[in-house]
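**Q** The structures come next, written out as structure tokens.
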Structure P
Amino acid sequence: MRTQPIIVAADGTEPSKGAVRWAAREAFRRGLPLRVTNVFDWQWGAARYDISNQYFDQERKRAEGLTANCVHEARVAALDVDVEGDQLVGQTVPRLLAESEFAELMVLGCRGRGGFAGLLLGSVSQRVATHAPCSVVVVRGRGGDLTDGPVAAGIDDSAAAERVLEVAFDEAAGRGTGLTVVRALVPVESRDSVREQVEAQLAPWRDKFPAVAVQVMISPDGAAAELVALSRGAQVVVVGSRGHGVVAGTALGSVGLQLLHHADCPVYIVREPRRR
């Protein structure tokens, strides 16, 4: 079976450069290929006026140059990473979602070209993070060059929490750091019983990753607020794509959405890998 790459969306902005650096280090750590993808949105409705393809060729060359610069950025961030560049034509979100069907992980910056100053999260990043079939990382806050601090993870008692813990422990082990696990406490629950549940969830992962020091936080204030606070000192925050209490048919839970808008470090949205 062909190895699925990590795909990073690149448009030359500073947020996307941070995403490229983060993706390059992650690809190198995992031993996966990296594909740097730029989508340029050619207005086909105006193509009939571009008889000689002059403007299309200019846009294509601009995209090729931008992609080449981002590939260089990736190689500087992780010297021996297996990386290639790719230019796609079309609307950004549909093309990235189509590419994500074949990705191990999709990495995006928090904002791209055309974003309004002051917005916490660009529309492209939010739509791809919400609808991609693979796991997604949005590199935001302090950016993609974080090399200290723990990994933070939010879990509940759903089956999806196991996949979150798998990713979180792997991220912590690969970075040589600790892991802080957050579980929200609802009013009808006992703190002691919830802690026992969390410890039971953690037991097999502690055995598999004995070098990872784990701290457990039971939060009566909700997981989102606690994880946003932890993100100010964390390297990455890991959460599931959905948890308890989400409306049927939604693609991303409220904790994930709040982190995508307010976290101060990269946010890792975990989805179950598809059989391809």
Structure Q
Amino acid sequence: MIPPARRLASLSVRAGQARDGVRIVPEEVPIAFSYGGSTHAVMMATPSDLEDFAVGFSLAEGIITKAADILSVDLVEAGDGIDVQMQLADATAEALTARRRRMAGPVGCGLCGIESIEQATRAVPSVEETVLCLTPEQIAEAMRALGDAQQLNRETRAVHGAGFYRPGEKGLLAMREDVGRHNALDKLCGAVLRSGLSGSDGVVVVTSRLSVEMVQKAAALGSPVLIAISAPTALAIRTAETAGMTLIGIARDEDFEVFTRPDRVSMEGSRHVA
């Protein structure tokens, strides 16, 4: 199978001096998702954790609601890429077939399986109300734990990470990496689903900005809190608010900003300055 990273030659220039070197760089290949022998979408991604990617992508696309909806996943090398071939349970396969029949023409908006603007900005499910509440220290710990777990990023400095964090003794329960931030989150969602964990019991943490797609994916998983190192878009904030999700951005060291549902962040002992 294609490796997730390669060692390649480079010419390094430092302080005006050039020298030959070697750099570990992440791989990026086309990954096709096929259901019942028919290709649904092709994504450019890092070729690792592809079973998780298949399940998480299928969840985010609304094709499945649980891991058991996919009966089998086979990875087949196809030229320079990999075809992820899935067999769906009968009812799930029939629903996908009906969905394909409703598509009037070629997809042109750049979102997989989406044929209209309305679907691109579709409503997300409301996340379950939980007793989950984070302290500022736990938010910082979640970000640190995600960074510490990113082995591929330490080697390449070129991939995003997504983690599933449970406050308390459990800590970081899962982490996945990819050159694409959406792919990393899809892989994480698949890993959580396949492990039998409940998305409502933990926090999703990512190393990227917060676009609306990231909120949609976290909501599909059922996570009540999404934390990112960078800032959200206005649409991401509106979508998180509608879903009842706590959106935390610009989480760096001990600092962060809460954009929606601040009631899930315990600020006891902190001083609010107007």
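**Q** Could you figure out which one of P, Q the value 0.60 for FRET efficiency 1/(1 + (r/R0)^6) of positions 15 and 207 (r between Cβ atoms, R0 = 41 Å, to 0.05) was computed from?
**A** Traced to structure P.
**Q** As an exercise: distance in nm of label points 7 Å out along Cα→Cβ at positions 223 and 239, calculated from one structure in P, Q, equals 1.4. Which structure is it? Mind dumping the intermediate values first?
**A** Numbers: P: 0.8; Q: 1.4.
Computing distance in nm of label points 7 Å out along Cα→Cβ at positions 223 and 239 on every structure in P, Q gives 1.4 only for Q.
**Q** Between structures P, Q, where is distance in nm of label points 7 Å out along Cα→Cβ at positions 87 and 167 highest?
**A** When distance in nm of label points 7 Å out along Cα→Cβ at positions 87 and 167 is computed for each of P, Q, structure Q gives the biggest number.
**Q** Taking -13000 as the value of helix-only ellipticity at 222 nm (-39500 (n - 2.57) for each DSSP H run of 4 or more, over all residues; to 500) derived from one of the structures shown (P, Q), identify that structure.
**A** Of the structures listed, the value fits P.
**Q** One of P, Q was used to calculate P(r) over Cα pairs in 10 Å bins from 0, in percent, for residues 7-158 alone, giving 11, 39, 34, 13, 3, 1, 0; which?
**A** It must be structure P, since only it matches.
**Q** Which one of P, Q has volume of the Cα convex hull per residue in Å³, as calculated from the coordinates, equal to 141?
**A** Structure P accounts for this read-out.
**Q** Name the one structure among P, Q that mean count of other Cβ atoms within 10 Å over residues 55-62 of 24.4 was derived from.
**A** This value belongs to structure Q.
Bear in mind these aren't lab numbers, they're just calculated from the coordinates by the rules spelled out. What you see is a predicted model; the values in this text were computed from it and never measured. Cβ atoms are built from the backbone, for glycine too; each structure is taken alone.
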